[in-house]
1. Comparing mean count of other Cβ atoms within 10 Å over residues 17-24 across 1, 2, which is largest?
2. Any idea which of 1, 2 comes out highest on FRET efficiency 1/(1 + (r/R0)^6) of positions 113 and 281 (r between Cβ atoms, R0 = 41 Å, to 0.05)?
3. One of 1, 2 was used to compute helix-only ellipticity at 222 nm (-39500 (n - 2.57) for each DSSP H run of 4 or more, over all residues; to 500), and the result was -12500. Which label is that?
4. Here distance in nm of label points 7 Å out along Cα→Cβ at positions 25 and 145 has been calculated and equals 4.4, so which of 1, 2 was it run on?
5. Going by relative contact order in percent (Cα under 8 Å, 6 or more apart), which of structures 1, 2 comes out largest?
6. Assuming 6.0 is distance in nm of label points 7 Å out along Cα→Cβ at positions 49 and 241 as calculated from a single structure, say which of 1, 2 it is.
7. Which one of 1, 2 has percent of Cα pairs over 25 Å apart, as calculated from the coordinates, equal to 47?
8. Can you tell which of 1, 2 yields 15.4 when mean count of other Cβ atoms within 10 Å over residues 1-8 is derived from it?
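The numbers here are math on the coordinates, done by the rules we state, and not lab data. Worth saying up front: this structure is predicted, and the values here are computed from it rather than measured. Cβ atoms are built from the backbone, for glycine too; each structure is taken alone.
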Structure 1
Amino acid sequence: MKYQEWQNKQNRFLAMTGVNIEVFNNLLPYFGDAHQEYLSRYHLTGKRRSGYRQYVMYKTSPLPCIEERLAFILSYIKLNPLQEHHADLFDIEQKQCYEFVHGLRIILHKALESAGCMPAQTDKELQSRLSEFCKEGEKVLLHDGTEREVPRPQDEDEQKEKYSGKKKKHTVKNALIISAACTILFVSPTFSGRVHDKTIADTAYSIPSGFTLLQDSGYQGYAPSGVEIIQPQKKPKGKELTKEQKDRNREISVDRVRIEHTIGSVKRARIVKDECRLRKGNFVESILATCAAMHNFRILTKPFEYKNKLT
């Protein structure tokens, strides 16, 4: 089995699954519980069972243990391979690979929810999360948008809608809100690639008063009431910034780079970095939240702290 082969080589394990063995073992109990609960009520294909029954994994199963199944789905998300290639890697048929990818992705999502790592995905959930955040004394947030490539749509209107002039590709876009410690608090609904970051901020979420918000110059004009905005100053047309303004911009960039690092950590999973070819079950719309939750779980396993220079 691939799990047994990879676990003896730590660098290989990290390269193939996107997590180290410690994080994998911490996630395994949550995944096992979610696996048992989901497959007791649903088939792997998503079809509901006629009644509740205790799920039994047979020894003749193509993926015969929980460890192998978790390694399978983490590897698929990390590598974004062709299904024929991934099926060959785990010595199963392509049809079985297709069913396992979609079924185990749902189970992984539920496991991360039960671990308390899933970011908010609606404005109502965000307000509840920020209310809890305030009680902990944290007031600094960062937000930014990120794009993901998708196959070129066949419909001409949809082609125009998803074409990103910035990336010169057909993309979809989400906004992320993170804390100063790089925990992802919110992942917005998925928008077409041509939608501007500020438009997403205006329509998909709101920041309550009392917070400090770091943002880049693409959010020019976004200033919720009662929120302190920290943003680099743009160079005036035909003029130059003063030395003090440049120094201030560098200070802001040092702190704002955290969200770039966070997005980079999420895109460790190539399923949200490269072109995503899957369409079934809103896969493109939901997979970014799953990958964001994996980032949060890694932080939960090995937390770290930043010194806030701007507050």
Structure 2
Amino acid sequence: MARVLYIGGWGRSGSTLLDRLLGQVEGCCSVGEMRDIWLRGVLENRLCGCGEPFLSCPFWHEVGDRAFGGWDERHARTVHALRMRYDRPWTVPVLMAPLRWSSGLERYVDATGALYRAIADTSQAEVIVDSTKIPSYAYLLRRIEDLEVRFLHLVRDSRGVVYSWQKSVRRPDATEKQDLMLRYGSVSASGRYLLYNGTAGLLRRSAVPYTLVRYEDLVADPRAYLERIVGFAGLRPGGMGFIDDDTAELHPNHTVDGNPMRFAAGPLRISADEQWRTAMDRSDQRTVSMLTRPLLRRYGYR
């Protein structure tokens, strides 16, 4: 049985950093945001975390062969269309139900299951680290019979999250035309913060093992929190030689999607990004604080 440590919540909360750190731990295979593999990987052929175009990466080439006899554009378009139909915030009630709802959903589940089994066989890792974050995808993974999912809910102060979504960030994974990562305004970003983190919190009531980690706590004591998370994933918290106090040594990975940090290699100093406190517009800070107040209080933020 393959085991997945799912980093859930919403983007710009430090998930790529945590994904990269866990990817250095013996027994873990970091794959980035797997939900978008069909579009970002197969159809757009963006860069893998190792620096190679997805379809040229030896790791993903072997995964595709094991899962489907090779990557096929027509098959990828079909599965991506199923993802867009069934893996959405409003389909969570459907994904939570144990019953078979439609042949299309089951086709998507079957393709996803084949993909994770191939990753486990190719990597020989005990734990696959998936930083997709969107809770609906975690509910989808629960439907795969031979997949064990453990849910790590990663949260960050909503004002830091929203400020990050307002930035203009160039995507470094394009192989041809350059483009930018998505941006959201303060109101729409706050709404998504509530929606995705609120939905993620529902998993604590399910049979999926669940734990909550705050970004600010993680970066304040990365080694201690990493040991705790590794234990939650079912691994022995050994082999931490790559991290010392506030510095980690990162080696190349095979992440599919995520923020630009997934391409970082070499020594990385870990520190809290608190730029929002001085650079974020004061009116935006007040708006975000007001809109997200229930979760700010729940997560222990002032």
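1. Working: 1: 19.2; 2: 24.8.
Going through 1, 2 one by one, mean count of other Cβ atoms within 10 Å over residues 17-24 is largest in 2.
2. Numbers: 1: 1.00; 2: 0.35.
Checked 1, 2; max of FRET efficiency 1/(1 + (r/R0)^6) of positions 113 and 281 (r between Cβ atoms, R0 = 41 Å, to 0.05) sits with 1.
3. Working: 1: -15000; 2: -12500.
Source structure: 2.
4. Working: 1: 4.4; 2: 3.0.
Only one of 1, 2 returns 4.4 for distance in nm of label points 7 Å out along Cα→Cβ at positions 25 and 145, namely 1.
5. On the way: 1: 19; 2: 30.
Max of relative contact order in percent (Cα under 8 Å, 6 or more apart): 2.
6. On the way: 1: 6.0; 2: 2.1.
This figure was derived from 1.
7. Numbers: 1: 55; 2: 47.
Label of the originating structure: 2.
8. Values: 1: 15.4; 2: 21.9.
Of the structures listed, the value fits 1.
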